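Below you'll find a set of structures to go through.
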Structure P
């Protein structure tokens, strides 16, 4: 019994799990090796209504709420964390476009997004930026009815596979900080755009890389939010994605725990199941307890968002705690499988995949600062 999931959401989760087991899980390791996102599978997810179901029906969504998105998201992640980036990027970017874009511009993109016919990246990080996300140098200068972009974005998920990107660029002075940044929707087939791809440790099917802009012209009506206010307005949507990330990595930890409990109950050593030894069962019980608690926190954050209640602290808790906990859990489970766990296979791939979330999308230190500001007040915890 879960206080945040009603019968309809439970049924939705079961529906998503059947799809994930049958269609997503079988290609889990192959996609890691080929490093290619399966566009056909993405389109199937769209046909099933599994991409950004929280968006309004007018934009191709189902208006189901953020908890519904989370329930689907964790089931896809159980089967393949890297592929579940489709859900994560769609929900984050879909919310930004629906709330801040001109309907005539973003409408067609949102339809393609929810149908699984388009993949959108979020282009915020720069080589000099890192955790100081507002310290941007990519310039966006207005010339008539167009913006002209020059600069670089780096460590962008799906950089070489995305069809468009929500790009944050400086339209005001550097001294203005976050209040001189605008957001714009940029189709990535425009002249002047080039891309590169990194050789990352994990999440290889979705990939990560750089985007380079050289005199790239984008219509002014592609701006998202007010000029010079894009960072302040759009960044509010990241509370949603932080809770989704928590569910994403914890789903990987949960399925790994399930497999490991089954393994230690079956595997014999010194005439007993491994689970009979407290040195084996107690660490697993510890991690199982924490994973269940962390999942409830993530669901609570989405529940609060669905009700329009403040949830920045809860979302930040999800983002710093869940990735670390998921990594530590999978690491312990890998050790419980001995040499079999150390071999190339699902366990080592999951360990690589979840590790990246301790770095990207907001470090633990930044998340703890957000929590402190909510609890003690921003004046007490200055930048």
Structure Q
């Protein structure tokens, strides 16, 4: 069977062979429980702490501020729960285009803890209106409310980027806590979390060629951390449960490789993004793009003219051997993209998300555009 053209790397990425090789010893010979007192366990525990140290160096923070989790969803939940349950936040400012791991969690605590929340205004292109954020922070501060701001660093559907340092400064000026879902950016940009001014940041390994099932939560040393999961002393009593040792080793190795190869890989992926944009514009009359001018280089959100096939495009691409997404893979089947609705484009066009990695080739891009043109019954792609 012919290998499919995989253009959904914002959903997950292929495991890097070097990452797998780093993980295998911890699935085989180094299999001890890190909490065990004998040498087999102690050696594994040392490997976890070495991984934590290396990740901390890359992210510009102390190893003690990093908590290993099962992924971005758990990290987001943990940060918001900590802010509401333990750090006395009574108002949450978020945006309508956050990942559902944030939106649903905010809604849960708003109902269960009787706290208030509000959405920051967005520009037409889906970027945060910073003047509105500053106004909301000032208003809540004058009301005597402790705020949590939770805004993603890069949107997973349209790629809009947050000025994370500016938001950090606004939060500091208004004595607010700041959580950023950095799932789409850690491993894709050089990020110094301490300099950004975030109190919490979430990441997951499978977005940058690491393993699924391993994530990270950064908790600033300025605040006291509290657990979400209870039952053991792991992760300094902040996250009970036997550690996913091979996953942690894989996360650290993947981040190391992503950091070392950032300049080369990011330039290559950005060129692929531009290549597909140009070829689609030439091949499909009426096509447009949802990404803001300054956006995540791994993601291209495309607006196709509506047709009788619009509701089935993802399936039609799949039948042709091309893996794409109609939006976030985590919300497939939920009745349309909440991001498109929030920026006023729901129903105006058929939106598909193409996302790229270092393993994507120019030939795959060109073939995918040819298939697109064929499916939409437009002319075949011409050379660009």
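Computed values, structure above
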item	result
If Rg/Rh (Cα atoms, Kirkwood Rh), for residues 10-169 alone is computed and equals 1.06, the structure in P, Q	Q
Value -15500, calculated as helix-only ellipticity at 222 nm (-39500 (n - 2.57) for each DSSP H run of 4 or more, over all residues; to 500), assigned to which of P, Q	P
Per FRET efficiency 1/(1 + (r/R0)^6) of positions 90 and 242 (r between Cβ atoms, R0 = 30 Å, to 0.05), the highest-valued of structures P, Q	P
Among P, Q, which structure scores highest (criterion: FRET efficiency 1/(1 + (r/R0)^6) of positions 18 and 154 (r between Cβ atoms, R0 = 35 Å, to 0.05))	Q
Source structure (of P, Q) for Cα extents along the principal axes in Å, computed value 65, 58, 34	Q
Structures P, Q, by relative contact order in percent (Cα under 8 Å, 6 or more apart): label with the highest value	Q
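Every number in this text was worked out from the coordinates using simple rules, so none of it is lab data. Predicted model, so just to flag it, every value in this text is computed and none were measured. Cβ atoms are built from the backbone, for glycine too; each structure is taken alone.
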